[in-house]
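Nothing in this text is a laboratory measurement; each read-out follows from the coordinates by a stated rule. As the structure is a computational prediction, the values presented were derived from the model and not from experiment. Cβ atoms are built from the backbone, for glycine too; each structure is taken alone.
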Structure 1
């Protein structure tokens, strides 16, 4: 397993790091940031900066201007982008668009690629992924899907309610998961302005890093033509894994960069702030926290890179993805939490970006499956393997 970086990838890493430092971090205090994420005008400006730098949507297919990065290459570039809360927005690699680009690139028809994938990769559109539902619908258990799709002539008629739908406000289209009359799950593509789609409200959340925030979306007799079925009818759950396994990992990549940023701030502060006759970092209690941060960051990066390597081998990597999701989400949380403790008042106020990242990163242990659900899934697989199944 070779983790060395090619000269081309090292150059791209440095190019991304420089872009984030010079073009993105200076915009972190831009007033166009809202409780529901960066405003569209701020997002558009960041996207144009990345386009000019040749860094827009680097994971996208080459035919639409992307660089078709491998999972291992994404691990390097996405971490650098995540160093700023606005970095993934600028590079057009944030959830849910990043995962939707991967899914559409894998299974969309040629016509669907032109209509939906091209504008997404080119940064001219945003999208959302509508799967999670209020109780008793699908949450951690996707088989509890209650949104229905009934065939009526050449259309499917969709009814149901979704929530925690990231980026729905301002999205141009949605990928909707619904079940057919026989209970089989299917994915559908729909323009968000179509009659029958209603954004009920935006949900207040800890994080403020996703453009459009999170919303409750209802479907009332939404008509979707057969041509907008994404992939094969009845294969929705299988396609969900095509999307979710890599998407969990790219979350790890981006948040690893964010945790590294807060750790760097804490190291700099501990190296200059005086207390009781010496710098904070010279006090063993603080020094040990910094050391533990370095250990957690190193382990999280190795876990992320290893799972990326597995996915690049063409394997499904479902179990590895779940393990990395748990390991990395909990490791970066410890890093940020320790760093805030070291920073004291600097960490719990807007004097540094630490407070903002602290709020954003807490949700990572829930998004794309809570740690407990992944542990449950891993345990079941281990027990099946032990039983020879």
Structure 2
């Protein structure tokens, strides 16, 4: 028997997507976006010194093949990442038509998205009247605040006081296929916010909006407002059985770390742990020590994306990468004989790019536990097929194993 660990470094793209020109941040196509290479270049040039210093240092990821994967994906050299790989390494391209969380994760789990997502226009207002009426009715209020494209931190700071005064939920969207609702955990109530999102999710899903996201926050107008870790995503369920279902069908357990349960609507998942990335790293280590034979542990580390990519914070992103790499080292050392750990990403979010949206990029595929070597250019679905191969599952999906 064997165990598998699939770790998604949210938004850690490596450039080179062949269709990047079809995806945009505002009026600028994503052609040339490269999250890892541009961060590494900024670090080497002394342009990412806040809270860290010098070239980007990722010895554990680089040893698995990260620097080599960047070159394979885009031809770019990432300064500081030049180790000779001791793991399996490659670069994967996505076929789904979105550069978002559900598209990337579903395809990594073996099921490309078979439809086009609905995106709200960047207009004021952004939402149709029937939707805003339905949200207000479900919330028990006379209206909503926001109704626009916005950064979550910006709109909370701008409308938090009005929200506390009126009790109306703050509703906004982004370039992703999302409908987000921010509300004060105490003034509005966390349970009430989660129920509101849960109640309106079917209407949004029928429109092919990928996720309804609860964005709770705390604070006061005087001290400022801060989002909490009690975020909850209500995503459309995958349209077909995915990797998690395949594992359960074979009698294995599936452990979700981070927002995996939300992304897959708990489809094929036995248990979930959530929290900050620091907590989740400890949870991942605990599962490396304790997970059962035949199991899959599926993890997402979101803070690269949520705290630094969207905010175009190069130094912050670099700090997060270096923290992740240092924390990963002891966990890699505790893998057992017969284990497979794959580290990858779901899309890019180049913090050097214009705009605030994700960027269309290839992603690294780094594997520990099955020897060393280049596995070349892959598809996202090849990740699921390889894990299925490793665990001896009958179902492999449309991908091909690189093992």
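Observations on the structure shown:
- If distance in nm of label points 7 Å out along Cα→Cβ at positions 41 and 337 is computed and equals 4.0, the structure in 1, 2: 1
- Parent structure of the calculated result 19.2, given that mean count of other Cβ atoms within 10 Å over residues 73-80 is the read-out and 1, 2 the choices: 2
- Origin of the derived value 21.9 (mean count of other Cβ atoms within 10 Å over residues 185-192; candidates 1, 2): 1
- Origin of the value 29, where relative contact order in percent (Cα under 8 Å, 6 or more apart) was derived from one of 1, 2: 2
- Label whose coordinates, when distance in nm of label points 7 Å out along Cα→Cβ at positions 65 and 369 is calculated, return 3.4 (choices 1, 2): 1
- Entry that produces -14500 once helix-only ellipticity at 222 nm (-39500 (n - 2.57) for each DSSP H run of 4 or more, over all residues; to 500) is calculated, selected from 1, 2: 1
- Sorting 1, 2 by mean count of other Cβ atoms within 10 Å over residues 33-40 from high to low puts 2 first, with the largest value.
- If you line up 1, 2 by distance in nm of label points 7 Å out along Cα→Cβ at positions 129 and 249, the top spot, with the largest value, goes to 2.
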